[in-house]
Structure 1
Amino acid sequence: MELVEQQLLTHIKDDLASSFKGDIHPDTDLAGIIDSTAIMELVVWIEGTFGFTVELDDINPDNFGSVRRLSDWVRRNTEKAA
């Protein structure tokens, strides 16, 4: 597992889905695991951690549906911002 994916997985498990009793893997569907408030907290964390602005249109299941999709999306946006 690469670094961005590990950072996202750790943050989601420890800070956003701590009450979730199951295990979360990179391909686990995040719908039902983190709610809309947690999504907004995740957006703020991504912006502060990775240094780019998350557009409202980018908050969708294609980008935020799983940790793997999210890490791919973060990498693409980090490369654009560089």
Structure 2
Amino acid sequence: MCLGLPGRVVTIEPNPLGMTMGAVDFAGNIQRICLAYLPEVQVGDYVLANIGFATARLSAAEAQEVTTFLCDLDDLNSEAESL
């Protein structure tokens, strides 16, 4: 199973090979990922990323919903480990 993480696009730039890359903020952790699959993405947009590639564009509400869900899962996992 693959897990996509939501993040906000901070910068967009082509790499030396001509692929569109960008810096994406994942809850304060900035990572450089490939944006080539989403040519319509702009700085400030939210994307769903998996293994270094943006795979879908999200609204701010969708990004927040996914983030909340993942935090809830982490809380459940922490509770289960403490049993």
Structure 3
Amino acid sequence: MKFQAEIDVMPKKEILDPQGKAVTGSMKNLGLSEIQNVRIGKHITLEIEAATESAASQKVDEACKSLLANLIMESYTFKLVQL
């Protein structure tokens, strides 16, 4: 079976997000001061071939832990959709 994974990688709450801070500051300059606490991360999509959804989930989790996210500074979530 083929699955598509939608992965979101974000800086952990306790980690400073300089990109997010810069965008938050720019929002004020654009007259959008109501927008606060911007955090910027990564959105990754990939397709995976696996026998079951559980096997696909395990492989995506392994990819996130070993390559796609820096677990010291980032957290991740993902969802799978069967294609």
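Data for the structure
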read-out	value
If Cα extents along the principal axes in Å, for residues 6-53 alone is computed and equals 51, 23, 14, the structure in 1, 2, 3	3
Winner on distance in nm of label points 7 Å out along Cα→Cβ at positions 22 and 46 once structures 1, 2, 3 are ranked, highest first	3
Per relative contact order in percent (Cα under 8 Å, 6 or more apart), the highest-valued of structures 1, 2, 3	3
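All of the numbers you see were taken from the coordinates with simple rules; none came from a lab. Small disclaimer: the values here were computed from a predicted structure and weren't measured. Cβ atoms are built from the backbone, for glycine too; each structure is taken alone.
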